[in-house]
Structure P
Amino acid sequence: MKRSSSSENIVAILRQELERYSPGEKLPSSRALVDRFAVSPVTVSRALAALAAEGLVITRPGAGAYRAHRSVIDTRAIDTSWQQIALTAEDQHRVEPAPRIVDASCVFAALMRPPPGVIAFNGGYLHSSLQPQQALGAAFARAARRPGAWERPPLEGLTALRSWFAREVGGPSGGIIPAQVLIAGGGQAALTTALQALAPPGSPVLVESPTYPGMLAAARAVGLRPVPVPMDDDGVRVNLLEDAFAATGARVFYCQPLFHNPTGAVLASDRRRRITEIAHAAGAFVVEDDFARRLGHGGQLPPPLVADDAYGAVVHVSSLTKPTSPNLRVGALVARGPVMERLRALQAVDSFFVPRPLQETALELVGTPAWPRHLRAITSSLRERREAMLAALHHYLPGIAATVRAPAGGYHLWLRLPDGTDETALTTALLRADVAVSPGRPYFAAEAPAPYIRLSFADVAGTEEINEGIHRIAAVCADSGIETGI
């Protein structure tokens, strides 16, 4: 058997033979497969990882590989003919084009590393100690040796990776198929592509208020006008969303239903279907940014909006970057209907395709036992850090802490400051005290209703640094005359 094709041949043979096994039945051991095919253990491991990525087998460390339980996928067709109007009609409510404002200051602030010694409460990625660096290195090394790893990939992305995202997003019976998945160069790139595809320059785009500043920057950079829709503890207020569609004629609503940035809110179950119904009635799309799904703190998670979308109104954005490393810029766009062809064309014009070695690395990573172990470690670590930050806030800043809602996932807390607090002056003073925080103003598309700061607990060394950082914030607040409740 040729070395260059041995793993692919094993995959093809085992894929056919899986029909002989019942769901949950154990496959022959790796040693037996090595002897049978006369290949190395690495080759067998690579073949099993490929089958795991396809959702055909489940690998259990120390126990072996088993045939996966696969439910029948719901492939009922949905009527997406309305998209032809939404993708081509001009906005009758638009009075004048919105200027293209390319202001990346909030993006620069999130991407730049603070100077040495500064406690980074403004980070947007996992600290290096939380990243699966060893697993990533091993996955990259294996990916680089894959046959064809350096050849040009399909424009839509590798089929195996699209299949993996389809299962992750749609679940075993969610009705998402690989053809409805487009591999993108990370969540931000996917989001920018979606905004360009769905809304003509000068048109409004509805956003939760507050919302992710990187989305506001992306929207303004392509000439869109963000229009805020207020939230409460259960997510966007659907009655105001319906009013906003009617008042603006917008054809896009951007939202983060799970572990919202910056508030941490989870969209209430009774609002989930209502959002897609309101958007469909307006002939509009919902851009669902599901950036934090793999950053939960434990407990059952609701499915993505796109999994329950009966109209093809939801364009879903997902990424592997947040739970791994800023450098694994691999994400996906999920959409149904003619909008997918526009997304595909725009991405091809903008960046051609996502580099194949990155896609192969992602496949290697998610197809190994190291992946679920890493996700469990993230869950435990983020929960521990959240509790440490909440405890420190209640100890040093009890008045401010009383307004903080503990999120069930994500990596940050959203703090409302006393009325009259100067966010800019406070963040500047905190930086002089070697603490970097995110001011609240950039999270609002219009005037902010109150002063806020966002504190991230992901990009710090550990709980001791969290406690020290909150202690420094309390000292600066005291020096600035800000009421802390002590």
Structure Q
Amino acid sequence: MKTTNRPNILFILADDMGAWALHCAGNSDIQTPNLDRMATRGVRFENFFCASPVCSPARASILCGTMPSCHGVLDWLDGGNVPASHPFTEGREAFRFETQPIRYLEHLTSYTELLHQAGYTCGLCGKWHLGDSLSPQKGFTDWYTIARGGCDYFKPEIVENGTIREEHGYVTDLIGQRALETLERYASQPDPFYLSVHFTAPHDPWDKEQHPQAYWDLYEGCGFTATPDLPLHPNQVYTCSHGTGERRKELLRGYYAAISAMDHQIGCLTDKLEELGILDNTVVIFTSDNGMNLGQHGIWGKGNGTFPQNMFDSSVKVPFLAMWPGHFRENAVCEEMFSHYDLMPTLCELAQVECRTRQTLPGDSFAAWLQQPDKERGGSIVVFDEYGPVRMIRSKEYKLVLRYPYGPNELYDLRQDPQEENNLYDCPEQQARILAMSREMDDWFRRCADPAFDPRCEAVTGTGQHCRPGVYATMTDRYGAIPRFVNPRNK
């Protein structure tokens, strides 16, 4: 099948990068020259949201266009990644909960499968973290990843050709270099390609020894004024890196250094596309799996930076940049709201591939907004988010967060209170609005969710998922002999 009229796709994914962590989005502290350059050559979305504010559920939603309550990845995966019998895992605490590989998404269709079936060559360079890390799946034929969800930056656990090895080198550079080599190989073939480049940056650790000195030095003397310096939130969990005073500045410095190192590799990738003469026929997308708090609301972490989990915009808003020279608007900002569950129909439309799936897709293509960023969507547009028993419905004006069954619930007037500081849930004059939004959310999840994967019926508390939904068990874990999903803040 001749497919050369279809664009290539380079999909770049950061790990735990808030929408606020871009210079072109107004952060005067951080240095992201290559992402800024991408924004001037394409479209930046001001209001883009993840489907779940934690890595594995968010990544599954990107790939399959559904919510956690449809795909069943309800928390970050600390099980099902590699076999317990693998010689590399023996005696390593990080692999303590591994038993056997689980392909968590085998019941769903991914957009990479559709692209592969339509003649695309699909490759993965970087983090997978969706189960069975050793085996290429979901249409990917090139597979260079890491064994778990995180790793030491200078001693990453690299998966290649069905094996795991501890590599010596900075993982951001290793991922970037492999992606550059893959681009060169793909550019010589007649068929279009899809390449996922999933950096582990800027996920912690953020200590000085975890990042090259050159990037650490970029932030010498930085005042770190772009993020608030607040007392710790009362619900802060202590498994997340956090700090006040000088420790706060050290953590921010490491976070920014990780982003700047990634930004350099992104510049190398876009330069390579230009050098190969294929930039004008390549859609380049950059986003993050979820947002991140580094002091916003006094929280350090994403949705599970607190218990109960939070749905603040700093947790659920993600950066989103897209460029395709000659096709997308340049140096433009789109204010309309979209979600990661809108990505699958969008990429299929751009690739001219029929979006036929086994699952119901809740999202809509936003391809038209890449050409007309100022176009109004019209109607009552809302986005949804979900993390365990916590669900969110958000319009441009209001956000409702319901925590089943224990609360507390929240309602914010985003026009008057964009920082989400004044909870209106108990206000008598807001009860009709809360009822209407609750009904809308219930109706939407009733259509889009699978009752077998309802996270409100699972003990999801943000401390990790080690098996398929429905079979969580009480076991001894790193917090002691406790139910697997309790709040570590209380230990």
Structure R
Amino acid sequence: MEETSTKDEGLPLVDKLIINFICDGLHPFSLVEQSAFKKLLLTLNPQYKVISIHTLQAGMEVAAKKMKEKLRSHLSEVSYVATTTDCWTAHQQSFIGVTAHWIDEKTLERRSAALACQKLTGSLAFHVLARALDKIHNQYRIRTKVVRTTTDGGLNFIKAFKKFGKQSQSWDSNNGLEYQLPPHQECACHLLNLVTTKDANAEEMDYISRAAFKKCQAMWNKSGRSCNAAEIFKEKCERKLIRPKKTQWNSTYMAVERIIEIIRERGEDAIGDVCKEIDVKMLSSVDIAFLTEYCTVMKPLVKALNILQSEKKTHLGSLLPAIFKLIAELEKQKESSKMCQPLINAIQTGVQKRFGEMMKNPELIAAAILLPEFKTTWIESPGGLKKAGLDYVRQHLGQTAEAEVQLNKYLASDSKTMDLLNSFPQIKKLSLKLNTGLPASAACERLFSTAALLFTAKRASMNSTHFENQLLLARNKEFRQ
């Protein structure tokens, strides 16, 4: 590291500023745009000797090495780490992305960092993913600290964790497996997305819903394919339509909600006139009534999605309270629903199908109980769930008189802030272990969103190492010197 630091310190100040500028992700790293950047610098200062692409790459490599070493050093002081991982394909190339998450033991605030976005070759078979993930965990020396890894429901990921993952507390780091992965958590947002798209597809409910969505789809298609139609919507309704996206979990709800907002603000006649002008079927009063009720029914599910895909304020213990609240709100919807009863029933069935096993998992129940925000208030019936969670807590605290006193005082406290954990050291330690994990892999999706800004069609031939360096430097600014 001393040698690379010397090379870095020998660079002119302007060159360092250029490297930092690119590391911040503010400037695309392509030959065409770099040429334009050079011309700008020479115009401002004709005497300046422009940094070469090789010097630029070397400078970014030095910066990336320093950042990774600083991140490794920080993670060495952390007791528990969670990771999320997913695969991303762009321009006929595949990458595995990994993010790390932990809770600061002093401030009890969640921290996160991007660990990797490495290129994969060949098929994305389960053993290829297991090898890559295990290597990344080892690279940052967190293999034994990772308490849980969250992924989507891809069969290759599920098989990788089934074969190489930690299945129980008796898992041994010397068990002879070629790769050793932590316990697996399937992404809750991905599961809720399956509930809405597979289990409770509104278009398959009945004639009314199919007719309403068919008309909506016609509007979405027309506004997306015709600039004139889009301009008409914006001019007459003062709003643009939102088009559903298969990759966005709540996009159908948002698209329908926008239509209902236009109707509420501008009236049925406004959107009717637009439909007539762009030559699509108008929504009837029955269609509007259904779509309005559809938004009401789907709103609790969207709220649950927004909670679970958050990084800063969400913990693994947030999962079950969010799901149980969703179930309770859907049950209330049944009482007032006139047109969406089949949809509600389908959502309830889907939630039970996708989350049934998780809702009985003692570890997940205990994780929620050990979050001061929830404790046991989210458990409506005092029966099996509460007992299972508290039994798990007592078992892992150690069944001593002191631990029992701490647990009873913790449960009796009115405080709902994370600071409460500082008053109960044993409970705090177990809470951090159980709640370091994330219920969703949305953090990896955000990593890929940044990657897409860097890895464009014009830069598809970029060296994968340089691409990863620039991406990690842009995402991990707090760990750069």
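Read the figures in this text as sums done on the coordinates, not as results from a lab. Given the structure is predicted, the values throughout are model-derived calculations rather than measurements.
Hey, helix-only ellipticity at 222 nm (-39500 (n - 2.57) for each DSSP H run of 4 or more, over all residues; to 500) derived from one of P, Q, R reads -18000; which structure? Considering all the candidates, the number was obtained from R. Can you spot which of P, Q, R the value 21.2, 65 was calculated from, given it is Rg and Dmax of the Cα atoms in Å? Derived from the structure labelled Q.
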